[in-house]
1. With FRET efficiency 1/(1 + (r/R0)^6) of positions 124 and 348 (r between Cβ atoms, R0 = 35 Å, to 0.05) computed per structure, which member of P, Q shows the largest figure?
2. Kindly point out which one of P, Q the value 0.55 was derived from, the read-out being FRET efficiency 1/(1 + (r/R0)^6) of positions 84 and 324 (r between Cβ atoms, R0 = 30 Å, to 0.05).
3. Can you tell which of P, Q yields -11000 when helix-only ellipticity at 222 nm (-39500 (n - 2.57) for each DSSP H run of 4 or more, over all residues; to 500) is derived from it?
4. Comparing mean count of other Cβ atoms within 10 Å over residues 44-51 across structures P, Q, which is largest?
5. Comparing relative contact order in percent (Cα under 8 Å, 6 or more apart) across structures P, Q, which is largest?
6. Quick one: distance in nm of label points 7 Å out along Cα→Cβ at positions 116 and 132 came out at 1.4 when computed from one of P, Q, so which one is it?
7. Work out the source of 32, 28, 19 here, i.e. which of P, Q gives that when semi-axes √(5λ) of the Cα gyration tensor in Å is computed.
8. Of the structures labelled P, Q, one was used to calculate mean count of other Cβ atoms within 10 Å over residues 108-115, giving 23.2. Name it.
Structure P
Amino acid sequence: MKTVRKVVLAYSGGLDTSVIAKWLEEDQGYEVVTFTADLGQQEEVEPARAKAQAMGISEIYVEDLREEFVRDYVFPMFRANTVYEGEYLLGTSIARPLIAKRLVEIARETGADAIAHGATGKGNDQVRFELGAYALMPSICVIAPWRTWDLNSREKLLAYCDRHGISVEKKKGKSPYSMDANMLHISYEGDMLENTWTAAEESMWRWTTSPEQAPDQGGIFDLTYQGGDIVAINGEALTPAQVLEWLNKAGATHGVGRTDIVENRFVGMKSRGCYETPGGTIMLKAHRAIESITLDREVAHLKDELMPRYARIIYNGYWFSPERKMLQQMIDYSQRYVNGRVRVKLYKGNVSVIGRESDQSLFDETVATFEDDAGAYNQQDAEGFIKLNALRMRIAAGKGREL
């Protein structure tokens, strides 16, 4: 293992990463650079700068990455209608490659030998951070304290803070759950959720209105698509981050986007998590609607067949892999004609598509109509089509085979 002198730490300013920063300096003898990413997590990130300064850190990076996050990570993922194991919209998974990318870039800028993170040895995030880092900088050294140190409880962490004079703010109403948040979602794990039979308490949810308490009047709005991405809402042009922010507010107001699932982690265990993904839930429904009129049938079906593989690639941390890039090129090519408008209605936790239109629509009223189609479709052609498709089954039945 190469000699490490300087480390870039993914730093939130919370208990764990504050202890890690001091541990890297005091116990390991490394110079520490902190990096805090603003991904729209609904919490001020600037306090992390002040806390790092108070701990004597001289090189501190606090960066607003919201536009890059949505434009280069969230939007490309949603072009594929990506869902992991049928329900999870990958809110945490899609944020990790961007953080890993900036950690490596900052390591190059500052001459650091290593990066460090606060992910535990049981979770997926350690894999995502490290696979991303190694893909972008093969020689980088990765330090994961939770896999090596003995500060493996909150009590030990707090005792370490006392010994080293690290201030720990006790926030009012602090959640007992392990949480992750960004512009796409909030996740909740641990505490009472570790019993898979126990229902999540209403007080746990921090973003969305309870569907029972949502407005009695539904919300209706139009989404304009260009190349598979939303570029305007109700005719107003918006940046990618503005789009997601707008949809999050609308979805949260109407109780959209709550899920409670048990998923299979890449490291092998099952884990129960609850998620709030209001904007993403709307985006998924609306994108499938615009694709329904603009994509060729076989292209749409092929995308659906490949989507679970694409979802696993992202979930497992392979965003920078050649297979993800290959699939992305195919997905992006399929979106050339995914242009038009979708009208959406939100009502008490539900997302309904009530209209879709496109100049590139493949929906032909003259063919699809139940009225007189004026010869646009010869219904007699269907007889030969059916008989040809039944041929193999007719032959097998004629031979006395049971199907």
Structure Q
Amino acid sequence: MSPNQLAKWALIAVTAFAVISDSMLLPFYPIYFEVMFHSSDPLLISRYLAVSCLIVIVALPLWARVARRFGTLKILMLSQVGALLASVGCANAPTLAVLFASGWIMVLFKASYLLVYPYLLTLEEAKHQPHTVGLLSVIVHLGAITGALVGGSILQFASPPQAFLWMAVGDGLQILVCGWLLLRVQPQSLVANRQQPCEDTTAAARRATTRPKVQLALIMWLFYFSAYLIRPFFVQYWHRLSPQSGEIEAAVIFAIPAAIAIAALMLQRHSRQPRWLQTLGQIPVALAIGAVGFALQAQPQPHWIIVGRVLYGWALFHATVKLDLKIFALSHPNEYSKDFATLHIFQSLGVLVASYAAGQLMVAGGDQLLFVCASGGFILTTLLFWQWFMPREKRLKGATL
């Protein structure tokens, strides 16, 4: 196995451990705060999550700058040591204030693993990048399913602070993988995908792609705002409609979109997809399906919520993967890290505003209002993408996303 391939699979393992750790309590923070600190204030929960997103926004460019000087692998390993210690601090937090401080320090260090994404793509040839993006998407969704189920099991059958200790275990596994990779592969032996400048990378061409990148950034912001608006309070919403269900069942319902995303990838890899299935995977159509999924989840019947989660999962997978590919289609290998970091700021801003707005909307109109606003956001995202990118795609030999 070549050094590049060895690094690729090791970094995919790092991503898997990171996503599982991050997903353990993400659906359950309202329950955790109420059980451990007797606090059920939606505004408090939304502000904690919003500040966490802000920390990621600020930290990622700083980690990228440090990684350019000292090397991505070394920074990944050292930063996860800090994340491990902060996770242990969260598990032993005696007050909500200490938990918040420890949790934000943990997020600061965990933000470094986002460097894996652009770093991986610099090691891949352009023709293999779509496969890698799809593979990473599967890892993220599998990690989300595993993390949610592990977190739900801990809350239902064990002491809630143990969730943070298991997060620390995930951080420890990342440290071991990065350390092993550093011992096996010298970073200078990794061959980056650095193409020679061509007509698409001239100064004039780069200026021409600035406007599409700005438009894509705005679409990313709105898409992530809408997609993550319901996330903080979904499990609470499900418990209200199905009070007899436990945390594991709630985790399964929460993870339905991730399972649908994996199924969608399997269908996508089938070489003889019917035309109608390909159409359902195009970004505007997928977003419209997602808007319907949100509207169905607003219906106060469990069976409609499940159907809505299925449609939402289909939309989330196709839109996320193809919007990510759009980032790299507008970029150049030498600029992957910079452009990815810039677009990730807008993604994180969308999640940040969604986290803060979710608490406000919960207070103002209840959890069903979250789904209505999310559905409207997907509709607006569809219209903007159609206006800004579909005509351009048709000019480019009728290419479809």
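Laboratory data are not the source of any read-out in this text; all were calculated from the coordinates shown. No experiment lies behind these values; they were computed from the predicted model shown. Cβ atoms are built from the backbone, for glycine too; each structure is taken alone.
1. On the way: P: 0.60; Q: 0.90.
Checked P, Q; max of FRET efficiency 1/(1 + (r/R0)^6) of positions 124 and 348 (r between Cβ atoms, R0 = 35 Å, to 0.05) sits with Q.
2. Attributed to the structure labelled Q.
3. Working: P: -11000; Q: -26500.
Computing helix-only ellipticity at 222 nm (-39500 (n - 2.57) for each DSSP H run of 4 or more, over all residues; to 500) on every structure in P, Q gives -11000 only for P.
4. For this comparison of mean count of other Cβ atoms within 10 Å over residues 44-51, the top structure is Q.
5. Values: P: 17; Q: 27.
Once relative contact order in percent (Cα under 8 Å, 6 or more apart) is worked out for each structure, Q has the highest.
6. On the way: P: 1.9; Q: 1.4.
The read-out was computed on structure Q.
7. Working: P: 46, 24, 21; Q: 32, 28, 19.
Computing semi-axes √(5λ) of the Cα gyration tensor in Å on every structure in P, Q gives 32, 28, 19 only for Q.
8. On the way: P: 17.9; Q: 23.2.
Clearly, the read-out refers to Q.
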